Every structure is written in structure tokens, then in C-alpha cells.
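Scrolling down, you'll hit the structures one after another.
Quick note: the coordinates plus some simple rules give every number you see, no bench work behind them. Predicted model, so just to flag it, every value in this text is computed and none were measured. Cβ atoms are built from the backbone, for glycine too; each structure is taken alone.
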Structure P
Amino acid sequence: MVDEPSYLRLLRGIANAESDAHCYLSAWRDTTSDPEVRAVLTTVAAREGEHGMSFAKRVNELGFEFERVEHPSLAEKVAFAKSDRPDVEKTEYFGLHRAEDILGFFDDVFKDHTIDIRTGELLGRYIAEEHDTARLALQCHGALCARSAAVATS
């Protein structure tokens, strides 16, 4: 039997969280009428889904089982994503206006010097894509806020 790597819990957690995000961001993408928001969500939802599958696959490649466990709030998030609430409210509900703040979590990931090369490559790409997603989300939120302000002053 292979010893469990110290980072196995991290890989499983990322796989589950990213899979959840794919679900609610896809639901939002499918209901928005804004083509700019849809374009951002298409990119981001695809990334989240790919991350979920890639990390689940990596767990299996390391010789361990991956069990998909949805977060208890997933159904609520999907319902909010499908609601008729304005897109700007959805960006705030999902924290997309502060995504960069959340990414500080990854600052210490590579302090674990036992991470193997393939997992390190996967984590590096994932972290870079998450930072790009944060930039896209912040730009999208800013554009939505600007449009809302312009409508309010008209």
C-alpha cells in the first residue's frame, strides 16, 4: 500500500470545490442575458470543471480513491445562479468581486516540499488560472457596476 501524501486532502478538496463551482457558474451562464457576462462565465465555468476533473484524476493517479462530495450549499448556490437576480448581485453573492482576496490561500501551497513534479505542475497551472479568473471576474463586476451606475443616473 502506498503512503498517503501530505497533500492528498488538498487535492480532494480542490476537486470537489471546483466541481461545485462548475455547477453553479454553468447554471448562471445558461441564464444570463448579458453576452459579456456569458463570455466570462463560459471561460471560468470551463476552467472550474476541468480543474475538478484534473484533480480527481490526479488523486486516482496517485493510487487513491476520489469520492465526489457536493458541498451542502451547492443546491442553494445553483438556485441563486438560476434566479432572475441581476448579474451584479450574483457576482457579489459568489464573491467574484473579491476573488483576488481569497487567493491568498494558495500562497503557502508550495511550502510542502514533498509535492511530486506532476502534482506541482498541476497546482502551478491551477493557481495561475485562478488568478486570471480573479482578474476576469473583477473586470466583469466593475463593468456591471459601471453600467448600473450609468442607468441609475440616467
Structure Q
Amino acid sequence: MSSFKVEQIDHVELFVPDRYTAARWFEQALGLRILPEHEHWAGPGGPLMISSDSGRTMLALFEGEPRGSRLTAGHHRVAFRVSGAGFLQFLEHVQEVPVYSESRDPVAHLSPVDHGKAFSVYFCDPYGNRFEVTSYEHQHVEEGLAST
């Protein structure tokens, strides 16, 4: 048996109508920024790479038809991990920078789902791609939700 294993997810590819417009939404909503050291790839047909952790994990934005309302198109969901404080901050953040429902309606309030060991919220980008923000700091989130 081989001892090979991957180190981490490098990037997830998404299709969006306009990469730079999408990058602005991802920066406002999730703090993902264009990586200047990879921006040269964003030529015709190439990806615009964005990240919140200096490129350790990235989204690669390609121009093309997004998932939209087609249930079987594209990836199912990309989940981002945050601290408990970050989770509570995100719940407030979406009141200023809306995320979207499956039907592409702006949403300024998300209902946390308690998974017992973690809390998650689910939403879409303006193009119908599905996302999740999750925290494994269950007690911190639970206490923060109870105090609001």
C-alpha cells in the first residue's frame, strides 16, 4: 500500500459570467482577494485566482456558464471553515453584504444549522454556486447565538 496522500485542497474551480465582477462579490462577502502573483493566468480562457489565506486554498474563477438552478451541474458545495467568532461575525456581515438563496434572491439573514459538533450556514453566490460557512467551535457559537 502506498503512503502517498494529498496535502490539502489547492483550489476549486467555479464558472461565472465575469471573473472580475465575481471577484468583487467574493471579496465583499467572504474576504477572498485576487492573488496578484497568479493574475497573469487570467488571460483568455484562464482562471482568476482568489484566496483569503495567501493562496494556501483558492477559488479559481473561470468565465463560463454558472451552475444556476441546474441541480446536477458543477460542484455540490464549497465549505469554508471559520472560528466561532468568525462565524458570528459572518452572520452580521451578511446584513451588509447580501448572499443569495437557491432562487438567486438576496438574503441578509441566515439561519444557522446546529450539527451537534459544528454550526453551519448555507447560501449561494449571485450565480447559483453553493457555499457553506462552518465552525467547529460549537460552544462559542451556541453561546453567541443565545446572547443575541
Structure R
Amino acid sequence: MKICGVELKGNDAIICLMSLSDGLFSLPDCRVKRLTIADATDTEQLQKFQFDFAKLMEDYQVEHVVIRERMTRGKFAGGAVGFKLEASIQLINDLSVSLISSARCKEIMKNSHLQMNFSETGLKQFQETSFMTALAYLEQ
């Protein structure tokens, strides 16, 4: 199963592709590490973001997208742009999307027998949250 972990941060969708086959995890190379939208109030840019994300998932034959859920209230609440990006990803036709909370990710990884050092993955540091999101989803 090939999935895409997504962290929405500001105007960026930071992604990490991961696959699980016969109990082995792999991190396929991806031509894009993040998709950015300059102006989330512009309908054309939002549609372009949605098209680009859908095309990327199609090109890499991603079966499922898992997004790190953000809080709607409180000190660590997500911004309006992030929720727009989340909705545009969720509304892509023929793409399976789910959300997973930070607390759920931590719980899954705490109970996991898998020991993985992020620095050995070859990913960029800013991709760590999307990596952990994907890993937690596959471990559940």
C-alpha cells in the first residue's frame, strides 16, 4: 500500500510518500517535497493547488492520503489557509483521505515495536511530521 503523509503548515502542504509491502516500509523518491499556494483567497490558485496535488498522487499511484489533523480552537489552532488546503485535498475525486490527530500518532508510535531513526531516512528535516503521520497510519 502506498500512502502520502501530509502536514499542512501555513501556505504549504508538506508531503512524504511511504509504502508498506510484505511488512517492509519504503520511502519512494518524490519530485516534490511540498506544495505551496501563494494566495489562498484566489480561486484559480486554490484550484491549481488541488489539481497539482491530485496529479502528484495519480503520478505516484498513491492509494491513500493521511493528513495530520490540526486543532480548530485554542493556542495551537490551525489557520484558515490550512483548513482551505485540507478541504481541497479531501474533495479530490477518487482519492481516499483521512485525518489523524497528533495525540493518536503519539499513542500509536508509543505502542509500536518499530524503532526508526528519522535522520537515517534521507528526508529533509521539515518532512518529519508528515513522515511520522504516514508511519503512524501504517502502524495502526
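Say we calculate relative contact order in percent (Cα under 8 Å, 6 or more apart) for every structure; which of P, Q, R gives the highest result? Intermediate values should be presented prior to the final figure.
Working: P: 28; Q: 21; R: 32.
Greatest value across P, Q, R: structure R.
If Rg and Dmax of the Cα atoms in Å is computed to be 16.2, 52, which of P, Q, R is the source?
Numbers: P: 17.2, 68; Q: 16.2, 52; R: 14.6, 45.
Source structure for this number: Q.
If helix-only ellipticity at 222 nm (-39500 (n - 2.57) for each DSSP H run of 4 or more, over all residues; to 500) is calculated from each of P, Q, R, which structure is the one that comes out at -6000? Mind showing how you got there, number by number?
Numbers: P: -23500; Q: -6000; R: -11000.
Derived from Q, not from the others.
Which structure, out of P, Q, R, was distance in nm of label points 7 Å out along Cα→Cβ at positions 16 and 32 calculated from, if the result is 0.7? Walk me through the numbers before you get to the answer.
Numbers: P: 2.8; Q: 0.7; R: 1.9.
Matching structure: Q.
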